[in-house]
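I've put the structures underneath this note.
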Structure I
Amino acid sequence: MTKTTNEQVIKAFFNQERAIAGTLTTNGHSLYSYGLEIGRWYGGVPTIFDYTTTGGAFASVTTSQHVGMAKRFSENTNVMLVEFAKKLNIIR
């Protein structure tokens, strides 16, 4: 994978490409912050899992920043509460 900035990793995720920038990575299908899946292509649409205080699933300050950045870059993206994604068995 190519070494990039966080912004480039987010863009790579939305373009379904691989990228890594320290603790933020994507394999083109999922987006990870510290190994925690914070986004995934689901049903042909990129979906961001809301690991923030307001989303009710705070993980860490940095992960919240990664989620916030992904939400800002998303135009036609679903943002899903983590609790809901778990109930649907999308994530564990």
Structure II
Amino acid sequence: MEVYKGMGGGSYKWLPDVDLEKCTGCGLCVEVCTPKSLKIVNDDFAVLVRADTCGSEGHCVESCPDDAIHMEWIEMTGEHTAGEWKTVMRL
């Protein structure tokens, strides 16, 4: 885990962010997600339902034919055992 100095503070995890305007609900991202962190809701779009289990690997991004998923640093709390994390310390 990397530590950065910045204006705010907290822990951030590298997670998939689904653009609901672009997602067609094809389910390819769910199929390639080994920890099953993503789920299709109402046969319409993908959502990250288990951020704690996400391995930050980006297989979902690579599998998306609609370019609807991008990785983002998202602030969250929890165990830093799965995925890629960074911590920002207040100045």
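Since every read-out is calculated from the coordinates, none of them should be taken as a lab result. Computed from a predicted structure; not experimentally measured. Cβ atoms are built from the backbone, for glycine too; each structure is taken alone.
Computing FRET efficiency 1/(1 + (r/R0)^6) of positions 49 and 65 (r between Cβ atoms, R0 = 25 Å, to 0.05) for each of I, II, which one ends up highest?
Checked I, II; max of FRET efficiency 1/(1 + (r/R0)^6) of positions 49 and 65 (r between Cβ atoms, R0 = 25 Å, to 0.05) sits with I.
For structures I, II, calculate relative contact order in percent (Cα under 8 Å, 6 or more apart) and state which one comes out highest.
Evaluating relative contact order in percent (Cα under 8 Å, 6 or more apart) on every structure, the highest lands on II.
In terms of distance in nm of label points 7 Å out along Cα→Cβ at positions 57 and 81, which of structures I, II is highest?
Values: I: 1.1; II: 1.8.
By distance in nm of label points 7 Å out along Cα→Cβ at positions 57 and 81, the leading structure of I, II is II.
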So if we calculate Cα Rg over 2.2 N^0.38 Å for every structure here (I, II), which label has the highest result? II
Value -8500, calculated as helix-only ellipticity at 222 nm (-39500 (n - 2.57) for each DSSP H run of 4 or more, over all residues; to 500), assigned to which of I, II: I
Suppose you compute Rg and Dmax of the Cα atoms in Å, for residues 25-72 alone for every structure in I, II: which one lands on 9.6, 25? II
